[in-house]
Structure 1
Amino acid sequence: MSGNDEHALYHRFLRGLEISPDGTALRLGGVPALSYRQAHDLALTWAGALCAADAPPRAVGVLAGKTVPAYAGLLAGLYTGATVVPLNPDFPAERTRRMLELAGVEALIVDERGATALAALGVDGAGQEGGASAVPALRTVLAARDDGTVRGDLPGGRSPVEVSAGSALGAPRPVTREDTAYMLFTSGSTGSPKGVPISHGSAHHYFRLLDERYDFTARDVFSQTFDLNFDCAMFDLFGAWGAGATVATIPPHSYRRLPDHLREQGITVWFSTPSAISLVRRTGQLTAGALPTLRWSLFAGEALHCRDAADWHAAASGSLLENIYGPTELTITITGHRWDPVTSARHGVNGLVPIGSVHPGHDHLLLSDDGSTADDEGELCVTGPQMTVGYLDPREDEGRFLEHDGRRWYRTGDRVRRLPDSDELLYLGRLDSQVQIQGWRVELAEIDQAVRLCPGVEDALTVARQVEGGTELLVFYTGERTPAVTLARSLREVLPAGMLPRHFEHLGSFPLNSNRKVDRKALATRADALLGS
């Protein structure tokens with residue numbers, strides 16, 4: 001392992017390989033565990049196949065679930081020196097196709113579910129000379145089974161790239177700090193997903209801070225609750241791999257008996273959205289001392305309620321609990337607060353746990369409604385090494401980045417308050433129409449646009465309301481009265497499952513305020529009444 005590759009994200013895995021070559025890197029249900037050495041060799045072999053197919057790809061998509069092809073594929077993509085683009089095979093085909101096009105994906109690694117999704121994508125002739133494709137840049141597909149073996153065929157007669165040990169790379173290809181390590185897509189207000197590139201340098205700064213903050217070792221076993229196209233999954237993987245630790249996926253059905261599952265798997269580091277807490281509580285399992293194996297309990301992606309933190313901490317009293325916060329544009333998380341049963345609850349606002357202090361090496365400011373800087377309360381803006389250079393489409397930058405004091409700042413859209421005599425921050429809520437649902441940031445305008453495209457709909461406005469267990473979406477729409485099941489069926493074609501509204505309410509027209517604008521407050525009040533809030 002050379003010393004000049006320390007800025008590369010894949011260096012985290014190489015470090016784990018050096019610490020624990022025969023230790024378990026990945027534990028998935030139903031297939032044999034994968035050691036560091038096995039995962040490394042597999043990634044080098046696949047990376048070699050992708051590079052041998054032609055020139056090294058500039059972007060490698062990974063269209064897979066929580067399978068060996070997904071994790072080894074992500075590592076293989078990094079080993080090629082390309083940008084890795086994690087994709088969810090359960091997303092609507094049109095959305096996935098758009099992401100592939102926007103990211104300029106030239107090589108694609110798929111598992112069994114991903115291979116099935118190719119037919120819906122219309123990727124004809126990928127990997128075949130002269131073949132046309134609905135994704136113009138795509139020229140190579142590597143298809144692997146859930147056990148990591150490589151397929152020689154794809155649905156529709158397409159030919160995947162051939163893989164052989166003889167073409168394996170001898171070592172990962174070098175990258176610079178400025179090169180993009182991975183690209184994730186967030187919801188966009190224009191109706192199209194926004195690409196967020198994260199550089200190797202940004203990731204290096206982030207994980208270096210994690211090494212200083214946490215005492216992870218090769219004996220740890222990390223939960224892996226997030227889908228790979230959610231940036232918090234990068235924390236799980238490269239936080240664990242940098243220590244030579246094990247990553248263990250958490251199957252959805254295991255939440256019905258989560259304490260037993262965590263004990264059986266020896267999970268020591270838990271990381272999820274706060275929604276998991278209420279889910280475990282509803283099953284009657286969140287009792288004192290129920291989670292004895294945990295050393296760390298980490299939550300992000302949604303506001304963490306003091307009640308939830310207190311209940312989880314009582315169940316995992318041997319662990320340190322942290323509320324960590326940050327948008328994708330600032331590389332996974334940018335603040336952290338360590339829970340204390342007395343002081344955290346006392347400082348909380350509206351029953352929410354503080355989000356903590358901004359990471360070292362960054363500056364932040366609070367922006368007032370009039371655009372001036374504020375001392376105590378305002379929109380959180382951050383600049384520093386974890387900030388993305390901007391969206392894949394520069395036109396999306398408007399309104400999200402601020403030029404101030406000769407520097408560029410990211411506007412989080414979150415209103416925060418500074419604790420008195422402290423550098424810690426309190427989360428107060430969103431300033432715009434963006435909401436978080438199970439950790440996903442969702443632009444309500446994107447849902448509005450999708451509903452407007454449904455047959456018979458003239459206009460639509462989506463309202464998000466807090467209910468027991470999380471956030472629910474209600475769509476008010478005008479035009480023809482349409483059965484909710486019909487609207488939902490149309491939306492499933494264009495929106496991921498996590499963005500689908502559960503309620504639809506037909507109106508003859510939208511209420512207007514004195515300025516003749518849509519009275520959003522009136523609609524919010526109506527939504528509260530309809531949802532029983």
Structure 2
Amino acid sequence: MKYPIGIQSFDQIREDGFVYVDKTDLVYNLVTNGKTYFLSRPRRFGKSLLISTLACYFQGRKELFEGLAIANLEKDWLQYPIFRVDFNGGNYTREGELEKSIETYIAKWEVEYGKDPLETTTGDRFKGVLQRAYQKTGQRAVVLIDEYDKPILDVLDTGAFTRNHEGEKRLLEDHHREILKSFYSTFKGADEYLKFVLLTGVTKFSQVSVFSGFNQPDDISMDERYESLCGITQEEIESYFTESILELAESEQTTVEEMKEWLKRQYDGYHFGRTMKDIYNPFSILNAFNKKQIRDYWFATGTPTYLIRLLQHSREQMNELTGKFYKPSLFVDYKANVEQPLPMIYQSGYLTIKEYNKRMGTYLLDFPNNEVREGFLSVLAASYMKPKSKEVTSWITEAVMDLERGDTDTFRRSLTSFLASIPYDSHGSLKDMDITEKHFQYTFYLLLRLIGVYCNAIHCEDRQSYGRVDCTLEMENYVYIFEFKMDGTAQEALEQIEKTGYAKPYLADKRKVVCIGVNFSSVTRTVEDWEEISIA
């Protein structure tokens with residue numbers, strides 16, 4: 001089987017015999033049931049392939065769709081003038097790059113459809129081209145814009161600036177926002193010349209930003225009809241990749257059923273609406289099939305530097321954002337603001353919907369799978385802690401091995417040493433807070449969630465009928481129940497575990513249950529006291 005790794009051209013995939021997961025029934029529904037759309041999905045999730053598929057469809061290239069669902073749905077296969085914009089390739093940290101990119105597109109279109117010297121602004125020239133394309137071909141225009149938001153994300157919160165004609169300084173991200181706003185506002189005045197419009201991107205900037213000034217697109221990012229428009233569902237995995245799963249299982253020396261579960265933990269877990277349809281990351285799972293190895297493919301393709309910048313400036317931290325229910329308004333619309341990182345984190349794919357509360361109309365957000373959890377938390381931990389003694393990932397590996405064999409004494413010594421190596425002033429957003437307690441809570445959250453990637457299960461601040469457990473780690477042969485104190489005693493922490501009955505859910509468990517009380521010192525900023533008891 002040929003896997004289209006890095007190939008985003010629908011025609012090349014079809015002509016060269018690469019595997020293609022058929023989404024054309026959804027494409028047909030999209031083009032026949034609406035006109036102007038916006039779709040937000042994480043990077044490398046198939047947005048560019050969707051754009052290419054639509055372009056081939058509107059070019060009337062019927063032969064490319066033979067054997068696919070749309071072949072039985074579409075009868076006319078008309079050709080439309082297509083205006084395709086791809087912001088993927090530009091480096092918009094360079095001043096003037098965005099203006100140059102848009103000018104190049106419009107100039108090429110004017111060569112094909114003519115130019116009116118009275119049209120001087122970017123918006124008027126774009127509108128004029130659309131009008132003349134309609135008049136010349138007799139068909140309304142199709143506009144496909146890929147990664148519409150990249151010119152803003154490239155400079156988001158960097159402090160980069162430009163100067164206007166009067167020499168006044170202005171943030172480059174604000175400058176780019178105004179340029180794009182003017183460019184996209186063309187769609188309102190040119191509505192009568194348009195057949196279909198789709199903008200894709202990572203983020204949806206709010207109405208007071210880029211999308212103001214033209215007819216609001218239909219945001220299908222959480223539309224249950226199009227949840228699987230990008231990405232691969234469980235049904236599609238079972239249908240298209242049975243042989244691939246078998247080959248991967250043989251390569252990793254495991255059973256087919258065990259491999260299916262491994263793939264779900266590693267690459268599945270995305271949900272884009274209330275129906276909770278499971279979506280796999282297509283880039284990662286196709287790479288795993290191709291290379292016959294389970295690795296962190298998606299995360300390795302790029303560090304989310306703009307998210308790190310946002311979190312460094314925000315007073316919110318990941319332990320305060322994950323595992324909580326939110327109204328859609330809090331994570332769907334985004335206006336670039338360093339004090340509100342949640343929408344950016346969600347839309348970038350580092351958090352996803354894990355549960356829908358119909359009665360309250362709220363959504364539980366958390367990490368989608370192990371690949372994202374480990375990759376993102378590792379980057380955050382390295383950025384936040386800057387430990388002097390060891391790399392975070394190396395320490396996590398040793399810590400997991402200690403806990404797997406029940407060696408809590410070695411784990412305690414290692415943890416104490418590791419915490420002592422972390423610079424205390426490593427996080428700028430803590431300067432005006434109760435930094436000692438905040439530092440303690442966040443450090444342990446990052447470390448334990450990273451350890452939890454390799455556990456059977458992890459529960460941080462898990463609510464039970466008796467209270468809230470700080471952390472429970474479930475290994476193959478051990479269950480560790482942690483309670484933390486600051487400037488108290490480990491015995492007090494241990495007594496709280498016993499008093500509140502945190503271990504009761506595991507009394508019938510065949511695994512060894514270890515209750516651990518830990519006291520953290522605000523003076524030494526590491527483990528000061530440690531007590532534990534075992535329950536057979």
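Side notes on the structure shown:
- Comparison of 1, 2 by FRET efficiency 1/(1 + (r/R0)^6) of positions 180 and 324 (r between Cβ atoms, R0 = 35 Å, to 0.05) - largest value held by: 1
- Mean count of other Cβ atoms within 10 Å over residues 76-83 from the coordinates reads 27.5; which among 1, 2: 1
- Highest-scoring entry among 1, 2, by FRET efficiency 1/(1 + (r/R0)^6) of positions 60 and 172 (r between Cβ atoms, R0 = 35 Å, to 0.05), is 1.
- Here Cα extents along the principal axes in Å was derived from just one of the structures 1, 2, and that gives 72, 54, 53; the source is 1.
- Given -8000 for helix-only ellipticity at 222 nm (-39500 (n - 2.57) for each DSSP H run of 4 or more, over all residues; to 500), calculated: source structure among 1, 2: 1
Each reported figure results from applying straightforward, stated rules to the coordinates on display, with no laboratory input. Predicted model only: the values in this text are computed from it and were never measured. Cβ atoms are built from the backbone, for glycine too; each structure is taken alone.
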